[in-house]
Structure formats: C-alpha cells, structure tokens
Structure P
Amino acid sequence: MKLEICILNPYTSKNSNEKLKKTAMKVIEEGSRIFINEDDLIDDYFSHHYETVNISNLIKQVEKNNSSDAFIVASFEDIGVETIRKIISKPIIGIGEASFYIANIIANKFSVITNISQTHEAIKNNLIKYDMDHKCVSLKSIEVPILDMETMSKANIKKLENEIERTILEDSPEAIILTSAGIFDLTKKLSDKFSLPFIEGVGAATTLIQNLAKLDLRIKKFEKKPIRNLGIPI
C-alpha cells in the first residue's frame, strides 16, 4: 500500500528538513513517499521559542494538505498534536509520543536523554498524560545545543556517551530514548556499542504512523460551527 506521510516541522530550516526526510526514508515502505513543506524556510538551525509558538502554522499546513495519508509532528514535546487531532480525521502522531510507545512495547523501563533540560517539563507532563511516567526511570540532559548529533564535535559525542554510561549504571534502563530528531544512524551505532536499544523519534513515528494509516481508522473530528440563521434582516 503506497502512502504519503507528511512531516510537520515546527522549525522549518533546510538542514532539519533534509535530516528528517532522510531518516524517515530509511524505514518507510517501498513506493511510499515523505512530504515536508519547504515554504518559509529559516536560516537558523533551531529555536525552542520559535518551535513552541509555531502551532498555528502547523494547523494551516494540515488544513491545506489534501494529499497526505498521515502526519508526523517533528517535535519531541508533541507540540500541536492534540489540537490538530481535533480538525483532521487522518492519523497524526508526535515523535515524542511515538518514542514512548515503542519504548513501552520493547522495555519494562526506559530512560530519556535530551539535548537541553529546557524541554523536561513538557516531556514530564506528556509522560503523565500517556500514562508512562512509571515506566520512565530517568530524564537527563547533556546540555549541548540542539545540533545534528551525527556531525557534532567529538567532545559532545563523548559527553553523550558519558551520560549514557552513567544512566545505565545508575538507572539500569532496558531502552534509552534520545530526543534529537533524525539521528537514526547514530542510534544504531550506540545500540551496537552499549548492547541496548536506542530509540529515535522520526524513525519510531514513521514506523507507527504508516501502519496506522493502513488500518484506515478515521478519527472523529470537531465539526465546524454552523452559521446561525438569524432570520430576515429588517
């Protein structure tokens, strides 16, 4: 079954779009395609503020999109997912939500390692909402800029590996989620090195959403408010 999956990127830069699409293509089925909006690209790589306030733009993208079969929100905080579910009947998932579901399936307990601790409050709230807070044994950060972790400096890679070693020693997780989107190749290398499953959000979301789309389960959406008929104007 050929599908079109749209990735909604709250922070649309050329670098991030290319990374997200490349990662999704590694797990999508042959014949299906990935669509990412290339309008209104920005020069900077990441701004947590811009990502957070950009929900209205994501909604506009969804409302204009008549071709895609499913949607992925490329924000680990799952920004806008609940709102968009109210206006479309097609499946949509955030990369944070998808990562938690995958971890919940393969592990009795898991840890989350983020780039920056600024995201922790939203992640904690989502874990409670998804009823997975009891499965998450630790939430830690390496406190480095949100860069492409596959090309960042050796010092930062070492910092990440040190945090992984500390997490395994202190918390004994059965899986580890890394919140930087589009680091599929790096998670494979880390899985081999530490003999532990590492989960990346875009790959997890693409795998889940394409199978949900096949089931053709239509979400009940809110109907538009009818126009009130106030009678004949005087």
Structure Q
Amino acid sequence: MWIVKLGGSLAHDLRLLRWLAMLAELGGGRVTVVPGGGIFADAVRASQRHWHFDDLPAHNMAVLGMAQTAHLFHALEPRLTLADDEAGIRRTLHAGQPALWLPLMLLRDAPDLLTTWEVSSDSLALWLARLLNAERLVLVKACKVAPGITLGDLGAEGVIDRRFEQWSRDAPFPIEVVQADEVDRVRDALLGDSPLIPPLPPALAIDAALALRAGRQGGMHFRARRKPAP
C-alpha cells in the first residue's frame, strides 16, 4: 500500500487535477491519498494569532481543514473514496478502490504529541503510514525539491515540518518527497516501470554513507535519505 500526501498548497494549482486523476486511475486497492490543510489550515493559524487560543483547538480546527481539503479532492475526482478510519481505508482498498483519508480520527479531547504546529499534515501522513504498515510514503510538494536533498534539510527549509525527520528515522518503508511536476515519474513507479528515486550521484552517495556510519556510531538510527528496497 502506498500513502500519497498531496500538499494543501496544490488546492489552487491546475497540476492537482493530473495527480487526482492518476491516483484514481492507478491507485485502486493500493493507494491512500492524504490531503494537506492548505488555505484552511492557514485560516486556523490566522485565527489563533488573532484570538490567542491554545494549540489543542487549533489542532482540531486544522484537522477539520484537512477534511475540507479531502472533500475538495473528492469533488474534483469522485473515483477517490472517502474513508475516515483505519477500518474504512482497509475496506476501500480491499474493494479495489483508491482511498481518500478523511482524518476525523485525529480529533483530540486532550493534548498529545500530535496537537502542536510542529506537526503538520506531513507527519500525520507518516503517522497513518505507520498505522497501516504502508510499503511507501510519498509527499507531493508544490515547491521545487532539489535532487538528493535530505529530510533534515527539507525540515530546515520549512518544506516539511519540524518533527518529520526525527519521527521518520526508523520508518520501515521508503519515504520520498517529490515536486508536483513529477506526476509522470510517480505514475511510472506505480506501474512498476521505473524506481521512484534515481540513484544518488557518487558524491552524495559518499556523504550519505558517512552520515549513516556517524549515526550508527552515535547510537542513532539515522538515514540521510529514504531509498526504496531493491
């Protein structure tokens, strides 16, 4: 099963239609789409800055923002089937359909590790991927993503959230961050025609090996870059 998170920033981007159509066409029985919060989450941030309420209600409002994005995606591509919990996602995939996560199961009555702005829909997609024992997690971004860039650098640049790199270190599945222009490459990977990530250039491969060795020596489970299993 693949988890494909479509950034909420794509909500006003015409490339979104190609992604939704491709995932609906090829994702039956194997893809769960996670929506970002986008403009709805931005509205929550603005409201919190104005009224100074706590992060718990802001988290719940942002989750509802993701749900609004899910309904937008479904309106644009009805072949994606809305599912609001683990059982619903598994039923949808078992029926041979692509699932579109309506993340109401993330609503909280009390604070926990997820109820902070340091956790965005990227880390929530990672949380779902772990819950479902996914085989791959793909994050689709509207911005440019440099080849070979690490998750740590993406976090430092604000492309992914602050918690993602740390929480992903022991993930038992490959994680890829791709830009929205790469729909055809992801399509080919879903079809099995090509690997999603091309081989690292030699210099980057050496850097990754040194970083991995340093991480092991320091007692950490560190991966410079998520790579698919051979």
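Every read-out reported here was derived from the displayed coordinates using simple, explicitly stated rules and does not represent laboratory data. Please read all numbers here as calculations on a predicted model, not as lab measurements. Cβ atoms are built from the backbone, for glycine too; each structure is taken alone.
Using FRET efficiency 1/(1 + (r/R0)^6) of positions 37 and 165 (r between Cβ atoms, R0 = 30 Å, to 0.05), single out the structure from P, Q with the greatest value.
Max of FRET efficiency 1/(1 + (r/R0)^6) of positions 37 and 165 (r between Cβ atoms, R0 = 30 Å, to 0.05): Q.
Look at mean count of other Cβ atoms within 10 Å over residues 93-100 for each of P, Q: the largest one is in P.
The maximum of Rg/Rh (Cα atoms, Kirkwood Rh) over structures P, Q, that is, the highest value, falls on P.
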